[in-house]
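Trainee: Multiple structures are listed underneath, in structure tokens.
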Structure I
Amino acid sequence: MVRLSIEGNEKVKTRLTKYLTRDETGIRRSVLKLFLNSSPYTTQDVFDFLTKEGFDVNYRGVSAMVGLMNTRLGILRIDVKGEHNVYSLKYEYKNALKSIMDNY
């Protein structure tokens, strides 16, 4: 069982590394760094954060980016609350994400 967990984390690290390698503007890194805070965020929260960080983004683009992070990376938890999706980092991937982020 432990071996599967280690292998799973290695797969996640590989996906994260590839994902961040294609991050030309630093926006992906910023969003992942935000999720390391362990707080849940709505798309609006992420949009507001990126705007304050100086990124030229639109709401639909942010929504698509966070949705793709959820499906492609598999490290986010999504809770549908009323009209808004609330995203948070899955606890079991926090250390894997942190170790990858330390290299970028």
Structure II
Amino acid sequence: MTGFVSVARSEDIKEGALSRVDVNGRPILITRVYGRLCVLSAICTHEDADLSKGELEDETVWCPLHASGFNIFTGAVTSPPAEEPLEVYEAREYDGKIAVSPIPRKS
């Protein structure tokens, strides 16, 4: 896939488990929710905490540092103190592999 970076095997990304991968030097959070791949920036926009060390509850990923909440599908802030949304990335799954675009989706 042109432009996409292979980051994981499909079997390694489990439902509800938060995983961190690097895409061209950028820390990326990847998980499955309701069977759907969700790929966002792995760094909280409030205090630069690693969201892969946070918690996933329903459709919200919670920052481990100050409990900012973000929608796992859209990156939107659902609970302060964060004010800025997370970048969201496109992912493709094929032949047992997952690839991620190195460029965030436009809002």
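Taken together, the values in this text are just the output of simple stated rules run on the coordinates, not laboratory data. Keep in mind the model is a prediction, meaning the values are calculated, not measured. Cβ atoms are built from the backbone, for glycine too; each structure is taken alone.
Trainee: Taking -17000 as the value of helix-only ellipticity at 222 nm (-39500 (n - 2.57) for each DSSP H run of 4 or more, over all residues; to 500) derived from one of the structures shown (I, II), identify that structure.
Mentor: This figure was derived from I.
Trainee: To test your reading of the models, identify which of I, II gives 1.4 for distance in nm of label points 7 Å out along Cα→Cβ at positions 37 and 61 when calculated.
Mentor: II
Trainee: Separate question: For percent of Cα pairs over 15 Å apart, for residues 21-68 alone, which of I, II scores largest?
Mentor: Structure II comes out on top.
Trainee: Can you spot which of I, II the value 34 was calculated from, given it is relative contact order in percent (Cα under 8 Å, 6 or more apart)?
Mentor: I
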